[in-house]
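So, here's a batch of structures to check.
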Structure I
Amino acid sequence: MAFEAYIGGKTDPRELAELVGCSPITIGKWIKAGKWNEIHGEERKLRREISVVQKKALIAALREYAKDPKNTALQSLVGLIKQQQIKEAPGKELNEYIVTFLDQTTDFMIERGLSGLLKQFQANLMDLAEYLRTRNQ
């Protein structure tokens, strides 16, 4: 769960430690041993490259489609590219919303001194994260 949060952009070891219920030192060791920095950087780079390639493909397809609007293959290509962009956008927004909600829920439990409930919540949260990761692929 800490790794997924890290790759998703939450890179502060203190925040990650609170999220999974361990020390920031442990998180630091995981980051170093697992080379999370390298993976995170590569992940961001790949996302940017994919985004650029998709935009270029859409522009090229639209230009060709403008020249020949009756070409059904081009219509399908433009539709496919647009569907992919639409499919990815809500997923990102939903994931950001979920992360924000879970952060605020964790903060609430910490502020109220609900450490037992927080541990239970975090244990179930790992199952939820795996479920959402599998479902959103």
Structure II
Amino acid sequence: MPKKNESWNATGRRKSSIARVMMSAGKGSFTINKREIKEYFGRNTLKMVLEQPLDILQVNDKYDILVKVNGGGLSGQAGAIRLGIARCLEQINPDFRAPLKAAGMMTRDPREVERKKYGQPGARKKFQFSKR
């Protein structure tokens, strides 16, 4: 069990979102950008995404989590926070890595928005072609 004043930090990224996650031993409070999780993320699916690493290890009410996240939309931010939480849990106990990795929590999703190219209306879309 971790010491009372000990804390762990990790960074998670997804799309254009960056989340800085600070975890410490506590009663299970979850604060995102100085707001409660219910207030910040309205959708239950996003809350479930955040709690996945904690549910896998069954440590839901053992750690207080403080998150500073910016960039991107809510879905990207939720993915970034999830990766940050998984990385913090790995720092807490290296034995946590195996179940998290098996569930796909330790992998950073590399998909980003493809840039728009010149001579085209979008990244891949082309203007209508006409022979005559």
- Structures I, II compared on relative contact order in percent (Cα under 8 Å, 6 or more apart): the greatest is II
- Item | Among I, II, structure where log10 I(q)/I(0) by the Debye sum over Cα atoms at q = 0.23 Å⁻¹, for residues 62-117 alone as derived comes to -0.99 | II
- Item | Origin of the derived value -10000 (helix-only ellipticity at 222 nm (-39500 (n - 2.57) for each DSSP H run of 4 or more, over all residues; to 500); candidates I, II) | II
- percent of Cα pairs over 18 Å apart was computed and gave 56; which structure, I, II, did it come from? II
- The highest value of FRET efficiency 1/(1 + (r/R0)^6) of positions 6 and 78 (r between Cβ atoms, R0 = 30 Å, to 0.05) among the shown structures I, II is in II
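Any read-out appearing in this document is the output of simple, stated calculations on the displayed coordinates, not a laboratory observation. Note that the structure is a prediction, hence the values are computed from the model and not measured. Cβ atoms are built from the backbone, for glycine too; each structure is taken alone.
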